[in-house]
1. Taking mean projected area of the Cα convex hull in nm², for residues 54-101 alone from the coordinates of each of P, Q, R, which one would give 5.4?
2. Suppose relative contact order in percent (Cα under 8 Å, 6 or more apart) works out to 24; of P, Q, R, which structure was it derived from?
3. Looking at distance in nm of label points 7 Å out along Cα→Cβ at positions 30 and 118, point out which structure of P, Q, R has the largest value.
4. Given structures P, Q, R, which gives the highest value for distance in nm of label points 7 Å out along Cα→Cβ at positions 78 and 94?
Structure P
Amino acid sequence: MTSIAFPTNPNSYITTLSQLVDEIRDEMDDTGYSLVKIYRAIARAEAMFNRMIRVPQMETEVDLAVTQEATDLPIDFLALRAVYSEGNPDNPLRSMSPNGLRSQYRGRAGTPQAYALENMRLVVGPVGNAMLTVLYYAKILPLTEANPTNWLLRDYPDLYLHQVLAILFAKIGDRERGAENLAIASALIEQVNSAGRKARWGSAPLSPMLITQVPGSRI
């Protein structure tokens, strides 16, 4: 079985973009390595993080004013957690497929009771004015000179470091160091997601819920 050696040096001092750049250049033994190439590698790493990581730190709530059948979702939307209308008690909307929702409600007017996702839009049925609360996973705020830090860099600077190094070492043809850093980054992603699951559910066993039938096929 292959073992992965994690670095033992502390990474807590890497909390900003400039500190990350300095550490990357130090690991590459090149204090003048192209900043443009580092920034491009960081952007590629962040695209991968957005595909692979789902943790409570990424959850965002927004109030969405619905006035028609389809409403645009926020531009930082990644995945949906819940949709409900505020009340006493709150009224959660049912999740349906776009075909199932349109087949059942056919665009008729009324208070929204169900929703579907289609082409970065929230589609509701029946169709009527409503203020809905949307809980969703938001994209990780990218690192830029204007925004030099984010929650992922503060909490897991080593993940940023090793994923970017994996990209850059592969780019310069150092396959061994690229593969080593990629293995470390992949293991760290598992740790981040595992920590997120524990933060959400704790260590107690989950209680199963009965399966309910949702009209229409999922697409």
Structure Q
Amino acid sequence: MSRHEMSGVGEPVVVIGLGRFGSALALSLVRLGHDVLAIDSDPGLVQKWASELTHVVQADGSDTEALEQLGVGSYSRAVVGIGTHIEASVLTVLSLAEVGVGEVWAKAITKQHGKILHRVGAAHVVYVETAMGERVAHMVSGSMIDYIEFDDGFAIARTKAPDESFDRNLGESALRTKYGITVVGVKRPGQDFTYARPETEVHRGDQLIVSGATKRVERFCALTQSAER
């Protein structure tokens, strides 16, 4: 049995690159109960996070031999948090694939960068700045309270209920039929989240969690913004 199988915590994860993204990710994984092996070539960053993370090692993440010596091949998941140094990012993903890590996540700064990461072995590519920029833009526009968009043109959003839904249940307002979105739940001020059913009533001040094709979700959420003008 390996040392991380004996640890009694969540599935272990390797995080390479302890910049803002990598360190925040590693800390979150630790809080969620995962054993994290964090790797960075910068001794200052290694020292900074040594007391916060499970295991922190100074090493070159793109060096296959170094990864083998650290036992990285026994981990099933790894995240490459290197973004601005594209060559180092690509070589690190390639090295992780070579030592046998089954599922590699990697941060990309451009679509071209992401395509290369996929080709050399990344199973998942995360466009952190782009995704956050789009999310904030939707919230700043005033039409959404929160927003998540997926790669396949699907989105989930939290928005204020439109006027036409007030004092009616979802079956009566027929929002899905009219706008092609699904109301997943309703959140009323001071009350718990309620999963949506046809008989669920909506009142002024309620928030709706809706899902569907990105364009349809955006159009539906814009109803609230236009009604408030």
Structure R
Amino acid sequence: MEQRAVVLLSGGLDSVTVLAYARAQGYVCHTLSFDYGQRHQVELRAAERLAKNYGAITHRVMQMNMAAIGGSALTDQTIALPISGVEDSIPVTYVPARNTIFLSYALGLAEVLEAQTIFVGVNAVDYSGYPDCRPEYIAAFEKMANLATKTAIEGQLIKIETPLIHLSKAQIIQMGIALGVDYAQTVSCYQADEQGRACGVCDSCRLRKQGFAQAGLADPTRYRE
């Protein structure tokens, strides 16, 4: 039986590693990105390229306006992005309920496609400030998904796979390199410019730089001068 999966694809380092991993596991992958009112669109263009380059059968971009809710530095440009280093508390880049919303869309698509699995690149090690990246959250959502869907009630349970959840950024990068991922194609920066060049100082850039350094690999990221 064909193994189908919905893969959440942001255009960043983690999500393309998950796509490459799912493909290597034999899944037929359908990717899903979100235009949710984030600061820039360049990550969506990267996601489209990555979906094509790494073998997704279909790629969809869902439209929503989470900027109308605000409450995050990623959707409200009056809130300054953190550039002084990663803190232990929940950062201002947390987008209220974002993963719950994204996974809900992925769940609906999985039902329509009769996909058995949803892959998401959440991580609880390097950036543990997000409450919706924790293993217990994923377990709770999976339980809800299998109570809420027609396919599950009829016997086809849906599994949420998080292959990166316990890995450091360096370990994620090493996994991706082993899978043939070209990280130069990815955009992780919270304030990348229209050419996809990174700022080098936001929290996401700091974690990415640190990951390549700890993995002992050259950082292929294009930075603004």
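What follows draws every value from the coordinates through simple rules; no lab data is involved. Since the structure is predicted, the reported quantities are computational estimates derived from the model, not experimental observations. Cβ atoms are built from the backbone, for glycine too; each structure is taken alone.
1. R
2. Working: P: 28; Q: 13; R: 24.
That value comes from structure R.
3. P
4. Largest one: structure P.
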